[in-house]
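Just so you know, all these numbers are worked out from the coordinates, no wet-lab data involved. Since the model is a prediction, treat every value here as computed from it, not as a measurement. Cβ atoms are built from the backbone, for glycine too; each structure is taken alone.
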Structure 1
Amino acid sequence: MFLALALITGGVLLRQPDRLRFRRGRPHTAPAARLIVLQRARATNVTPVLLLVGQWVQITGYWLLAAHGPLAATTAALGVAVQFRHLQEISHHAVHGVLARTLIANRRLAEIGAHLPLVFGPVAVRRRRHVRDHHPSATLAADPNLVDLAAAGLHPGTVLDRRGLAQAVLHPLTPRGVRGTLTSLLDNLRTHHGYNRAAPAVGAVLAVLGTAYTVGGWPALVAGVLAPRLLLYPLLAWWSLLAEHTWFDPDHRTGTPAHVEAGRCLRLYPHNRILAATAAATWLPYGDLHHYAHSAHPGLRWNYLPALEGHLPRPHFTPDALLFGPRSVTRRHRAALARPAARAAAGSRSS
């Protein structure tokens, strides 16, 4: 138990040099141009390596913890799921080219530190899908994320009862969601658009499974790898997707990037610092809580997004909760989805 806690603590400490490097000289509020100058001056290939190593050291600590009974295994499953979510967001910034100093370092760190061991698709494919296809077209018909939302039954004209809403919110845990996760994992082990990565991906997966079993036996394998990767991490990533945009009723605008994004982004927990800090430490890490600021200036590293957010006008929706309450994300999505059906019904009655 002591060694497990020591590794978890050691992983946290290994991440601090990166945080401290980019914290130095950071203003409380500033425009993007000033922050980008500071970001370029701090850019390095060294601390991002420590950052990723720290994440995997923490995961190893959780694998050790899993062997100490059911409660410890449950804690390990949740802890590893959070670390997988962190790795997703770290690699997201690498895809944008702002994790490390050079493009090749960004690509290699993303592949080795996250994409291969977690069985994500190739970094180049993710970059095209996310940077080229999603960012300019967020909430529009060309946005590939709308396909993922529709696969969970979230498309305009859908009237969700309570059961349907629960199934949509918990989609990765449903049979259809689990099948989708497994299909994606198998697909990511194959050749992608000329990227033959089956051998390195399979090797990375076997290394993760073998290390987990060596460290903590079957509890680490089940609670520390399979449950987080197949169920818990996909759920956290899904909730993050739901909380990024007003997907089904954006306010379409023209003008500056910030003005455009303010009409299709949301900002969760603007009035509750405790919930905001908890989300930033768990399921909305590495700047994902500040997705609006990221959408307005995608070339900015997560360390500077809070400072930029303070310089921007508020987005058009600032919900107080994700799941419950009159000002929750799911309440707004549910109402927006039903509007086309309500309009169609009203039109048929009038005719």
Structure 2
Amino acid sequence: MTAVLSDDYARFGLAPDVVAEWEDGARTDGSAGSYEWWYFDAHLDDGAKVVVVFMNKDLGAANSPLSPQLRVNLELPDGTTSNHVLAIPAAQWSAERGRTDVRMGPGNRFSGSDLRTYRIQAAAGSLSVDFTLTASVPAWRPTTGHMLFGPDGRLEFNWLPAVPQGTVTGSYTLDGVRHGATGVGYHDHNWGNVGLQKIIHDWYWGRGQAGPYTVIASFITGVEKYGFAEIPIFMLARDGRIIADDPAKTRFEREGVYRDPKTGKPVAAVVRYTYVDGPDTYVVTFDRKRDLVRNPLTTDLPWLKRAAARLARFDGAYLRFAGLLTIAHHRDGRLVEQATDDAIWELMYFGHARG
């Protein structure tokens, strides 16, 4: 074993076809050697886009003690962005184990009930949000959701899309001005027991909706130590019912690759997932139109840690894109349905650029 998406349900106490509420509760204790975060994003009907992340420590800092971070990002319809990262004292962090109830600092809470209804309340800098997310596509995970690395499979990166798609109501407040909002949202939950930079070289990840379809798609590449092993992840739902989620039937392609001048990373202008299931072929295309974020991962570190990262030759980067998502359904080679809409996706790069 080098890097696999595990299907050993018994090992993790999971049911193959049912996601239980406890799975979206705390899966770690925040101690050194682990990390965990709860993620929410929303595309609002007024054209704004929101991302909120409750993290018990930085992405690559599994060996650090509990050091919570709150991330709140807003892009307004005119393209103006408001991005905030707030460090929270460890004593002000709590996360329930049997259900989703994460609290960090005064007034910041990520809570849920029965994997159906969530409330996300967060404030950082001049930006605050208060949203309710109600699932319209059931909770799902790629097999067990556990990606295992190493000869004994003891190194883990784990992923649970608790709300692949849902309706959003609530508000965001910027510079003291409140904006009521509705839209479409998503929530997932990640945790692990090894720093991501030690097991993962890079990943593309995106989600979105177009017409009657909802898609979650990712392509994860392991580090050189694990042979740059590739782990595709794909879920497609139509009218709220999952119709495709077998990674063995998924092919991933990059087109128009260029080197981003700020981060130095190779970036695909187009990423495409093709899913073939008998006579049916689904083609999901993310076509980049603009950049939302282009940050070296050292940007958010204190100056001393930035210096240490440079000495260690760490040059990870995070890029987020906005563009068009197109989902096409072909049967026996004939196009039978196609839909296009706006979407956001990302490229996370922990390793050095290859080639």
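Worth pointing out:
- Per Rg/Rh (Cα atoms, Kirkwood Rh), for residues 165-244 alone, the highest-valued of structures 1, 2: 2
- Comparison across structures 1, 2 (criterion: Kirkwood radius over Cα pairs in Å, for residues 13-220 alone) gives the highest value for 1.
- Top of 1, 2 by FRET efficiency 1/(1 + (r/R0)^6) of positions 53 and 277 (r between Cβ atoms, R0 = 35 Å, to 0.05), largest first: 1
- Origin of the derived value 1.7 (distance in nm of label points 7 Å out along Cα→Cβ at positions 261 and 317; candidates 1, 2): 1
- For 28, 59, 12, 1 (P(r) over Cα pairs in 20 Å bins from 0, in percent, calculated) the corresponding structure among 1, 2: 1
- Here the criterion is distance in nm of label points 7 Å out along Cα→Cβ at positions 69 and 133, and among 1, 2 the highest value is seen for 1.
- helix-only ellipticity at 222 nm (-39500 (n - 2.57) for each DSSP H run of 4 or more, over all residues; to 500) derived as -18000 - corresponding label from 1, 2: 1
- Looking at relative contact order in percent (Cα under 8 Å, 6 or more apart) for structures 1, 2, the greatest value goes to 1.
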